[in-house]
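Every number in this text was worked out from the coordinates using simple rules, so none of it is lab data. These numbers were taken from a predicted model, which means no experiment stands behind them. Cβ atoms are built from the backbone, for glycine too; each structure is taken alone.
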Structure P
Amino acid sequence: MSLKRELRLIDVFCIASGAMISSGIFVLPGLAFARTGPSVFVSYILAGLLALTGMVSTIELTTAMPKAGGNYFFTTRSLGPAAGTIAGLLSWFSLALKSAFALVGMSAFTVLLIPLDPSLIAVALCVLFIILNLVGVREAGRFQVFLVLGMLALLAAYTSWGLTAIEIPRFEPFAPAGTEGVLSTAGFVFVAYGGLLHVASVAEEIRDPKKNIPAGMIASLVVVVIAYSFTVLVTVGVMEASALAESLTPVTDGATVFLGPLGAVVLSVAAILAFISTANAGLMSASRYLFALGRDRLLPDMLTSVSPRFHTPHWAVLITGLFMIAVLFLPLEVLVESASTVLMLTYILSNISVIVLRESRIVTYKPSFRSPLYPWLHIVGSVGFAVLIFELGLVSFLITLLLMAGGFTVYVFYGKRKASSSEFALMHVVQRVFNEMPFLRNRNITENQLEAELRHIIHDRDEVIEDEFDRLVHDAIVLDAQEPMSMHELFRMTSEQVCDSCGLTADEVYRLLCEREKLSSTALSELVAIPHIIIPGEKRLLLTIVRNKSGVRFEGPEGSWDVKAVFMIFGSADHRNLHLKTLASIAQIVNQPSFEQHWLGASTREDLRHILLLGERKRS
């Protein structure tokens, strides 16, 4: 059930950009203009800024959990499988619909160039994309790069020529529907920024996700907001208001005004490229939601089947493609509003997920990108999305509630019975609350399953191969003392724990530790001490990990220190090199700026182990 990492930075940029630049710019501007007038480009900018608040949360979560299924995966791990099932099915539904309607929108342009039945063309192209995505994500990604770069070049030419043809009087009155019209239109066109979710859904197939996901998504949003703003600005500035309000091909009609019939043909080609790229990216991304839901047993196992030859989830691709064909002839405007509402709800869930994961203080939650201005950006963004959802109207909201109910029904009657129990971050937040209450302090509702899963994901993300130090930490004795103690008290307690493994009596281990300390203090700082001794025998190397928030009193060269982290190494003489490598690995980890905060903030003994397993160090 593994997927190959074959998508590069340019692929990430083009998947997101290609999924955004389609109906959002080639069809919706006319419909949006009818709602708010010349201020429509402000609505596009506002929607883009709000998308930014959701995007930074999505980037943070995706770099921490680069797995197929995107927002479904991290919503499940933060808010639970019920919320995750709803989010996954809603995202699959909205992305598949958006892709299908890209093909529907394309029919308005194909009839300008080719005298064929547009419905047949749409179905044929959908079949082509199914084949492409069955053959491999690399082939689909390369096709996407060609489409997007060609489309952006044509849009750049349109805006460059069009800026000189703008007539300023066409912008009066600027906002005839007032602020409410600008806001409701921003919600209406928000679907134009849904392509950012496509990247999250294929994160498991991206090379070097720590760098390529943030760089690709940020670059894509910046380029697309600029492209939208200038393209809509030019279109408003060159067309008659009455014609633009009724146009389903606004950019092509705008090109006709200042470039003539040839311009109309060129922009029609750009529109067709845009719609094709959206449909291709949408099929690629939406299918990964079904794959991820199947992998967690929230949907049938057949959806996790991966082609042994092409490494693609063929059943998920086929079902998504057939669904797109089935909805090719559904009405447009209400479903566009519904898709926008679903996308905004998804971003709200992303913002909430970031807050829950950070407040859970799970030590293995290690995104390579952290969204700024936490938590205010996430709160303001969520409130902004809620306002836009309210402004969209009752019909789209009711449709979205119906879809959410459908997703919850799937979970209750299928996923809840089939899926194995798993932890999620909200449980850790509740555990923190319990720990603050004396009468609930000893009640544990978590078992470190989520921490272990996230650690494996981070190792997979960073392509980490476990070495001898990792195995040593896995087998280590971990002690978490609460009361202050002396160094000798710690040595006595530890000696009793490790004596059998060392092949010595507890008194002999204690004596060796004390003799080593007399040679020179093993306390490296006020935070860390690393006592280490040679024990008899062969092929023996043991590690004991000790945390004491109140401190263990060590006598150092500069006086006494109450050390909070003690790492005790017991090794036979034939393991001297590995003994020294262990010392070096611990030294590298404890010297990280965030080590003390994580060490003192860890909730359990397993958290202490995970801090060492995920610490930054050179690996052998």
Structure Q
Amino acid sequence: MFKILKNLRGRDVAFLLCGILLVVAQIGLELKMPDYMSTITKLVQTPGSDMGDIMNNGGWMLLCALGSFVATVGAGFFFATVSARLSMNTRKKLFTKIENLGMHEIKKFSTSSLITRSTNDITQVQMFVAMGAQMLVRAPLTAAWAIAKISGKSWQWSTATGIAVVFLLAVMITIMSIVVPRFRIVQRLTDRINGVTRENLTGIRVVRAFNAENYQEKKFDKTNQELTRTQLFNERLLSFLSPTMYFVMNGLTVVIYTIGAYLITAAASGDKLTIFSDMVVFSSYAMHVIMSFLMVAITLMILPRAQVSANRINEVLSTEISIKDGTFDDKTAERGSVEFRNVSFKYPDAEDYLLRDVSFSVKQGETVAFIGSTGSGKSTLINLVPRFYDATEGDVFVDGVNVRDYKQSELMNRIGYVPQKAIMFNGTVTSNVAYGDNGRGKKSDEIIKKAVRVAQAKNFVEKMDKQYDAHIAQGGTNVSGGQKQRLAIARAIAREPEIYIFDDSFSALDYKTDAALRNELKKYASDATILIVAQRIGTIMHADKIVVLDEGKCVGIGTHKELMKNCDVYRQIAFSQLTQEELDV
């Protein structure tokens, strides 16, 4: 929790201190009122007392009550402001950290867990700072101040109060020792609920196509019921705290007055009024002691879950980023060159290498394709260029510079990347195509329209309502798969990069559109380097160079004709898709 509180800024710390001072003032004013009550009790019981003195003390009591009210409102304002700003700063810091995590770290936490940590967990911390922190300051101060006030009044009353406090502590410690570990389970189950819900919404078409609604509901119900059972157990156990507090508080009042009755009966006539006055004051202060423990109990309902949430947030914030930023951000003599030098790669948690000793080079303006069976490492290979992962062994060079030496922003500015799954963001055609600034600021309408035309998306875009200002839903759910791919390709083209990376990005296009797009791209970006991962021979057979992968090894490099003569793996793939006549080009 203290690591989270480090996100407080100068003004927030000042607000927090103001809130604490107001809490202290509130406690002082509340604990001053029993003194006036004691004086009024004595005046009322003393014959010949002046009514003005009674009214004067009553007025001071009212002023204390009013001051306590103002201090309470002020403290609530300051703590609420601090909690909201802390939540905002932590959420921003967490979001920035997640953006900088490598693909391995993101997979380690899972998407649903990162969403929970960015929302639900931060809310738990905010709730604690807004409510629990105030009580955490108030409770010990109230208890200590009240105990100091009543010390020396009567050992009988003090003993009764001490027994009540020990009993309350025993109950709270027992309950908390059982509940706290289960709050960790609650947060993990919340992650799972988010994961199941997200999976269901993402795959809703498949769910409906296979009539799997009942299956999905059962899977959700299982997790939901487990979460509910755990929360019910926690809440039922915590529900004992409040009635226990009130039972002890009311019981202690009865005990104090019972002891007081015996003391008054046994006292001399002159001391009876003093003992009665002390009893009223002691009872009031004892209630403050018990109420302070009630506040502790309420805090303990909030604190354990907030602490678990804070630990989960800190787990992300303290994660060491595997992809370290380099320092190189200058222009290079080379432009558009890519070289793999004895590159081997395995995922951090894997035992076997996915790529082994891969070497090749690409010059500016060349189109290089990668082909191989499913799982041969094609996508993994090209993902090493933008540093989604770093090579386990060997080096990858872009423009003659090791990719590890680049500032990541500079490296990305040289690349136009189109992933296997086309990603669309909520917005318009223009906002999706113009996404990112590539270090060059806002893209002009002319560049956007050219990119859309080259990507063969002009026809369907200009038929949409509002054309380039047409709405695109999150995930591109209101356009087809082929349309999404073309818009994703247009996004890369609009960047005007040195190197284009197409990770099986033509799979949803028909052969005619595929060929037209590649021809237009070659004209538009004739000096750019193009790296293509593809499954279709027809997409890559005209490439300047084709790299053939098989079980993570490079088994052939050359043109289509060269590989048809010299590479068995390539020939097998080619003949499985096209006839001899179609291949003889």
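One of P, Q was used to calculate percent of Cα pairs over 30 Å apart, for residues 11-194 alone, giving 30; which? Going label by label, the one that fits is P. Starting from the value 21: which structure in P, Q was relative contact order in percent (Cα under 8 Å, 6 or more apart) calculated from? Matching structure: P.
Taking mean count of other Cβ atoms within 10 Å over residues 83-90 as the criterion, the highest value among P, Q goes to P.
Of the structures labelled P, Q, one was used to calculate FRET efficiency 1/(1 + (r/R0)^6) of positions 99 and 131 (r between Cβ atoms, R0 = 25 Å, to 0.05), giving 0.20. Name it. It was calculated from structure Q. When distance in nm of label points 7 Å out along Cα→Cβ at positions 91 and 539 is computed for each of P, Q, the one that comes out at 4.7 is P. For which of the structures P, Q does the calculation of P(r) over Cα pairs in 20 Å bins from 0, in percent return 15, 35, 24, 16, 9, 2, 0? That value comes from structure Q.
Could you figure out which one of P, Q the value 2.9 for distance in nm of label points 7 Å out along Cα→Cβ at positions 59 and 459 was computed from? Here the read-out was taken from P.
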